[in-house]
Structure I
Amino acid sequence: MSIFEALMMIFFGAAWPFSIYKSYNSRSNKGKSLLFLIVILLGYMFGIIHKILYSYDNVILLYIFNFTLIFIDCCLYFRNSVISSKDLNR
């Protein structure tokens, strides 16, 4: 296990709880890019696949945790899109 890879994953993952909190409370997608979220999600997915196939160690847990956080943010993106479209129809 590389301590540097683990630290990278920790620092990359540190921002997502704030993004999730903002998405949940604002009920808006202002400043969000679904394409960006999907690209990051795919990056983590390929990182997980790499860990499984070539370099399995405990850092995979950080990849899975970060993937989960971004997946939650993607779900909130769609929730906020529905909320925004309902607000426009009023």
Structure II
Amino acid sequence: MTTEATDEPDIRTRADLAHLLRALAVSRVDDPGSWANDSLEAFLESMAAWLDDMDGYFASRGSHAPSEPTWRLIGQMALAARVYE
């Protein structure tokens, strides 16, 4: 699993996702300028918008969006919600 909150997550387990979420919380405190969505409301709205548009995200990488959520997908959503507008 990645150790930086800004890296593409290699999340395979629930513990990996918990680690990423904690890293995001630290990132929000230590580097708030790296967050475009700096309120809970903006973060959640951004996460919903990314979910609506995730087919394009995966298509641009030559793959298909997962049909079922995974720990990794949830991590990708959280990372995207930090900056997605």
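We did not get these values from a lab; they are worked out from the coordinates using the rules stated. Keep in mind the model is a prediction, meaning the values are calculated, not measured. Cβ atoms are built from the backbone, for glycine too; each structure is taken alone.
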* **Among I, II, structure where mean count of other Cβ atoms within 10 Å over residues 14-21 as derived comes to 13.2** => I
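Thinking of I, II, which structure, once distance in nm of label points 7 Å out along Cα→Cβ at positions 22 and 62 is computed, gives back 3.6?
II
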* Asked: The value 3.4 for distance in nm of label points 7 Å out along Cα→Cβ at positions 30 and 46 was derived from one model only; which of I, II is it?
  -> I
* Asked: Who wins on relative contact order in percent (Cα under 8 Å, 6 or more apart) among I, II, i.e. which is largest?
  -> I
* Please state which of the structures I, II yields 17, 43, 25, 12, 3, 0 when P(r) over Cα pairs in 10 Å bins from 0, in percent is computed from it. => I
* Looking at structures I, II, which one was helix-only ellipticity at 222 nm (-39500 (n - 2.57) for each DSSP H run of 4 or more, over all residues; to 500) calculated from, given that it came out as -18500? -> II
